[in-house]
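Dropping the structures in below, format is structure tokens.
No lab work stands behind these numbers, since they all come straight from the coordinates. No experiment lies behind these values; they were computed from the predicted model shown. Cβ atoms are built from the backbone, for glycine too; each structure is taken alone.
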Structure I
Amino acid sequence: MGYFIAMLVSGYPSGDCLPENFLQHLTPGAPDFAFTLTAVILAVAFGLLVYIIPIILTETEHIQPYPLWLHCFYWAADFMGIWVFLDAFLKYDLFYMFGLLALGEAIWVAMETYCLQRAMTYERELNWKPDWSFRQRLTNIILLVVVFFVGLNLLRVELHDPTMWKFWIFTQVLITTVPGLELERRGYRLGNARILNIVFICVAVVSFNPWCNMWMAIAPDFFSLEVNPWYYLMGIVCTFFALRGVVIYEKLPEKPAIVEATGKKPLLK
């Protein structure tokens, strides 16, 4: 116990997270290849769901679960990820995982672009003044993206994070905490869904459990419980917020039988 208290107060991980970690743990034939690949697949699968479900919601209910700034943050982070992983792909003999991660980031950027376009179309009153023109709304989005893109690159460089692995966990922190707070602020279920809140719990568990999470599997010297207890303390906080989001959702009134904005029944309860 004294060791963990000391680590929480003044400790820092002694290891690092470098591209070589990916080659070591994700090369077919490596002793922990199957274990590490499983952790990656789980994290990516749930990461895709947290945008696939909002796309369904925005088409069926014309409102999304995330605030505008969060879409802009993810667009900036994932656009950065495209060229970060593409650069690693080219530098490390076309290592397959870097190529797949670059492709995955491109898919996320496409979904985020779609959601931002839909926000401009369906969420004008929620996000902007009623008299704002298309140009003003677009400028607002671009400015948010620029701030996040430059700021996140500064963070990546200062962390000496060539694969974004140290920074990337903050995408999981935000996705498991912010939507529940936004749901509470709005006070209605439209634009959200029970299944989405369950996915947030799964994201928290998959990302922060101390036995099989993607970050620890690839860089154990930086993300294991012994060297980075703050990581797992953050996981407890994220899990709490995700569970709290479920409770908030269940306490809110049911969605209307017919969504006024679309004239259709809500697809996701």
Structure II
Amino acid sequence: MSEQLTAPINRILPYSVVDGPGNRVAIFFQRCNIHCAYCHNPETQNLCQNCGTCVEECPGKALTMDNGRVRWAVGKCLECDRCIRICPNHASPKVTEMTPEQVFEKVCESLPFIRGITVSGGECSLYPDFLEKLFTLTRKKHLTALMDCNGTIDLSWYSGLMALCDGVMLDVKSWDPEAFFTLTGGDGKNVKKNRLWLSQQGKLEEVRIVYAPGCVDAEHCILGIAETLGPKQTEKVLLKLIRFRPFGVKGPLSDWPPPSMEAMAGLEALATRVGFRRILIL
């Protein structure tokens, strides 16, 4: 008998207007293959190590140790997130292993008030088989399926999944390979490949740059994206310029100053000059 297909789900938002066009269900997967210094959701980076640090600190007694594993009783949870704040491993004990069918059941609870779903993380592309099954189910309900991912995994490998995916919202962390590694601890070579391949397939929904002054070479990213995509695709794609804010950030950038609105306006002007026509500053 084959093993049941599951994935660790951090949370499911039944209604979101910031994770793609229209009202959508946003599904956040646990675990990421890079570790961005400016990550606003560091609790999604790793799986729980069952160290137990959070158990005694839980004010609602929603966390217990059971045979060496941390267990979460959702009915007792006060949603104070103290467990997340004190976790030494950039993880969360409030993660649920779910099947595609179980996630789909949660999606259906939001019908008919949604246009589709967006899968995020963590890094959703770490679970391609799960996504392919989930997207197959949502397509039967005529819902669009979008991926919000970091682009470090070559998406062209997964033809079945990408045939079901309606679009990808792609992060651009840094343009320079060494700077990318310094910022994320990962390899960004597939990000450029994915960006070009997705645009050729008509599935590049948007590209995003989080601008943290002194850490992210946003100007080089804007110039490089425009050069890679070419004039026609540059005009069509949505470019999101996201102002770094330290909320939720752990580590050396937790007190890093956000860029000024004047700096963001300068990036917008640069993007306009090189051909972007759909620009959103957040």
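When mean count of other Cβ atoms within 10 Å over residues 21-28 is calculated for each of structures I, II, structure II comes out greatest. If you work out relative contact order in percent (Cα under 8 Å, 6 or more apart) for I, II, which one comes out largest? Comparing I, II, the top value of relative contact order in percent (Cα under 8 Å, 6 or more apart) belongs to I. Here Kirkwood radius over Cα pairs in Å, for residues 149-236 alone was derived from just one of the structures I, II, and that gives 14.5; the source is I. When helix-only ellipticity at 222 nm (-39500 (n - 2.57) for each DSSP H run of 4 or more, over all residues; to 500) is computed for each of I, II, the one that comes out at -24000 is I. Between structures I, II, the calculation of FRET efficiency 1/(1 + (r/R0)^6) of positions 197 and 221 (r between Cβ atoms, R0 = 30 Å, to 0.05) yields its largest number for II.
Structures compared: I, II; top value of distance in nm of label points 7 Å out along Cα→Cβ at positions 45 and 173, i.e. the largest, recorded for I.
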